[in-house]
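What follows draws every value from the coordinates through simple rules; no lab data is involved. Note that the coordinates shown come from a computational prediction; the quantities given were computed from them, not determined experimentally. Cβ atoms are built from the backbone, for glycine too; each structure is taken alone.
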Structure 1
Amino acid sequence: MKTIQEILSSGTAYLEARGVDAARHSMQSLLVHVLGCSKTWLYLHHDDPLSEAQLAPLRELLRERGKGVPLQHLLGTTEFYRREFRTDARALIPRPETEELVELALHTVKPQENMRVLDMGCGSGIIGITLALELAKYRPQVVMADISDAALALTLENAAALGAKVSTYRSDLFEAWEGKNDNPVIPPTEFHLVLANLPYVPDGEQVSTEVSHDPATALYGGADGLDIVRRFLKEALPHLAEGCLVMLEVGHDQGHITAELMAELGYTDCSVLTDISGKARFPMGYAPAKSQETSVEE
């Protein structure tokens with residue numbers, strides 16, 4: 001029988017030969033998953049042999065990972081902001097950049113009692129659920145919307161597992177607020193904090209094998225990738241409280257363009273924050289006063 005160390009080495013080589021990024025990390029994670037142990041236990045028992053009964057499920061997972069199936073789909077979970085979230089093909093796999101977006105928002109927003117929070121395009125629910133839990137002492141009213149029923153089901157599963165109090169609505173951006181679908185209840189409005197990780201990949205752009213496992217509706221956003229972002233920024237305005245902080249995650253070369261769009265629509269103090277790699281991907285701005293909107297309309 002082969003030892004854990006031998007399996008780890010041969011499995012890593014197998015994944016590397018198939019172009020899998022962070023192959024050793026993937027192999028370690030698969031071993032931890034199959035054996036039901038921690039990485040620390042794995043290292044302390046690297047000379048232990050593995051039986052055929054233990055190797056059989058590992059081989060199948062290894063083959064799937066070698067084909068480019070995301071590690072998060074194989075494990076069924078991913079860590080986000082120190083919590084375990086269920087992840088599968090129903091929604092976009094959480095990215096490290098999205099965790100940075102949440103961190104920046106929590107450091108920027110001025111919390112208030114009973115504040116209304118919106119996570120638009122919520123997917124697996126990582127943004128809204130994290131905000132609901134991190135801001136719990138302020139008793140926020142967290143609203144989460146997505147065009148996909150499957151994604152909303154995943155959001156509710158994660159919210160229940162983590163004990164987060166949220167409300168979900170199926171909506172193509174703000175159509176539910178306009179009574180244009182079959183939702184029996186119109187969602188709350190006048191939000192104080194809005195975060196959105198909307199589709200921003202330009203149509204036809206090549207994506208990695210792993211990213212291709214994400215739902216297409218969560219990826220592609222028109223010719224330049226910003227069609228849905230433009231709609232969102234415009235349609236959001238009537239639903240924002242004065243001074244509402246609006247932050248988005250966009251592509252690494254779309255941040256400044258998006259901030260300019262926000263300024264043109266009347267958002268104030270527009271800027272772009274950078275991710276840990278220095279890429280300007282988090283445009284932000286504040287909702288204008290309602291009186292300003294009214295004077296323009298009149």
Structure 2
Amino acid sequence: MTINVTALDGGYCLHLERMVIKDGRLKTVKFPSLFFYIYHPQQGHILFDTGYSERFHDATKNFPEKIYALLTPVEVKEEDLAINKLGGLGIKPEEINYIFISHFHADHIAALKDFDKAKFIVSKQAWLDIKDRSRFGSLVRGVLPSLIPENFEDRLLFYEEMGKEVEEADNILKGFKAWDLFKDGSMLAVPIPGHTCGHSGLLVDTGIKKHFLVGDACWMSRSIRDFKLPALPAYLIMDSKQSYYESLSKLNALYKGIEDIEMLPSHCGEVFAKKVKNKSVDQNNMNSL
């Protein structure tokens with residue numbers, strides 16, 4: 001069984017590089033909002049997150065949500081929308097069967113409402129943490145409730161209940177738990193705590209290579225390779241500084257110990273340059289990354 005994975009970008013935000021990695025430049029840089037299209041021969045069309053959409057600007061017009069937009073300036077154009085990126089691959093919105101949500105920050109869920117037929121796969125812990133929060137309480141968590149579809153819970157699947165937990169002896173992701181989503185070993189949901197409550201990644205085995213989509217476990221690949229932590233102010237928006245540290249340490253150990261796993265953070269410019277900017281993908285060239 002061969003599974004295809006394609007990296008796509010859905011806009012970007014601007015931030016000081018030094019914030020996300022201690023030895024970064026004192027310069028404002030673009031952080032792409034990457035999402036991933038996955039084709040599974042049996043399960044069909046799947047997304048890992050969605051990137052930004054114009055709904056982010058609508059959701060942050062008023063106080064207190066406007067604070068979000070001021071702290072994190074966002075640029076998203078019509079051609080950046082997930083539906084348009086997928087359209088370039090010949091895929092219609094209604095063909096997306098599942099969207100795996102790493103966490104509920106706007107840059108990962110802003111386009112959920114464009115996919116009326118998709119089921120949403122997420123950590124139960126992540127959803128319970130944000131579902132009943134006030135507007136201000138949501139903002140503190142980096143969540144904009146208006147981006148979540150009204151019928152979200154009707155389409156919700158918790159991976160802890162949907163999948164089968166992988167036995168420790170069979171789990172190549174040493175130090176992490178994992179749930180086999182479709183019980184075929186092709187896609188493992190992986191809790192990566194720290195950034196947000198219930199933050200999760202997805203290990204995709206294409207049959208040729210393993211891609212570990214790690215979401216916001218870090219913002220730059222170099223953080224994993226060299227075990228580079230962010231600046232102290234970055235921890236103010238995290239769920240747990242200690243859990244973040246432990247998760248990044250485990251990812252660094254995996255990077256050093258297992259050569260055939262490629263780790264792909266969702267905002268890394270290096271990943272964008274390699275997988276998106278310098279790779280032309282069309283409907284007739286749906287090879288794995």
Structure 3
Amino acid sequence: MKGTRYICNNGIYLKDENPVLFASNRAFLYGDALFETIHANGTRVQFFNFHLERLKKGMQLLKMNIPGYFTSEYFAEHIRGVLARNKFFKGARVRLTVFRNSNGLYTPETNDVQYIIDSAKLESDVYVLNQTGYTVDLYTGMYKPVNMLSQLKTTNALPFVLAGIFKKENNLEDCIVLNENKRICESVGSNIFIVKGEKVYTPALSEGCLPGVMRNVICGLIKSEGISLNDDSRLTATDLLTADEFFLTNAVSGIRWVVAFRQRRYYNKLSKILINKLNRLAFEDQFI
């Protein structure tokens with residue numbers, strides 16, 4: 001069948017047209033699952049050890065049992081297997097989803113887990129800065145709570161679904177999600193950075209934003225440039241309106257620069273510097 005792709009379901013490769021989940025699946029019923037979206041090129045995966053570390057921390061917090069075989073080497077083999085079967089020899093987005101085994105109502109009968117690896121083709125095998133800057137605005141339909149679940153990438157993502165609908169309805173490239181204190185948290189799928197003068201700011205993790213893998217990488221690159229970075233910021237819309245530069249980061253896209261927030265317009269000077277450094281770092285990463 002044309003367009004059929006392969007997935008890896010607990011070590012077994014299947015065509016994605018085959019059903020693999022039961023109606024009792026806890027990811028479907030309760031959002032009882034975590035996932036990582038990862039950038040790959042050919043047989044290599046960028047920053048995978050960071051992804052696996054975050055995944056395991058989330059599993060521990062949700063009291064999921066972590067199998068002994070959940071290692072970088074194990075997942076390297078099966079990510080390669082999925083990419084090869086799909087003939088994705090250049091850029092690809094890999095999604096690793098881990099979910100608690102079925103059965104039980106709100107109280108699970110077991111804390112054992114299963115996983116699925118899926119992938120999709122990307123236009124480029126490297127990180128490419130967008131030529132046309134994004135236009136963004138605030139999403140105020142609901143606010144993200146700040147609690148121990150705020151930093152988990154779970155399949156219960158309804159706030160971001162609604163923010164995504166708002167983005168589409170308003171012809172925006174992205175929109176800004178606020179936390180329960182009505183401060184800047186993140187965008188629909190990215191962390192937020194702004195530049196004011198000679199200093200860079202990004203919301204603190206205590207503000208409820210996801211501890212993004214790319215956020216971590218970009219913070220390191222900014223510091224390596226000798227640029228002052230405040231990664232423990234509390235930002236408001238006023239800060240966005242007085243910034244010189246504004247960009248978004250995530251593991252698949254790398255960096256996306258914002259050209260407009262309401263009446264404010266931005267440059268992309270630092271974004272251009274960082275995207276080049278990011279590509280050099282990513283291709284030096286020898287995990288896979």
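Before moving on, here are some points about what is shown:
- Structure responsible for 1.1, with distance in nm of label points 7 Å out along Cα→Cβ at positions 61 and 149 calculated and labels 1, 2, 3 on offer: 3
- Looking across 1, 2, 3, the calculation of helix-only ellipticity at 222 nm (-39500 (n - 2.57) for each DSSP H run of 4 or more, over all residues; to 500) that yields -5500 traces back to 2.
- Among 1, 2, 3, which structure scores highest (criterion: Cα Rg over 2.2 N^0.38 Å): 1
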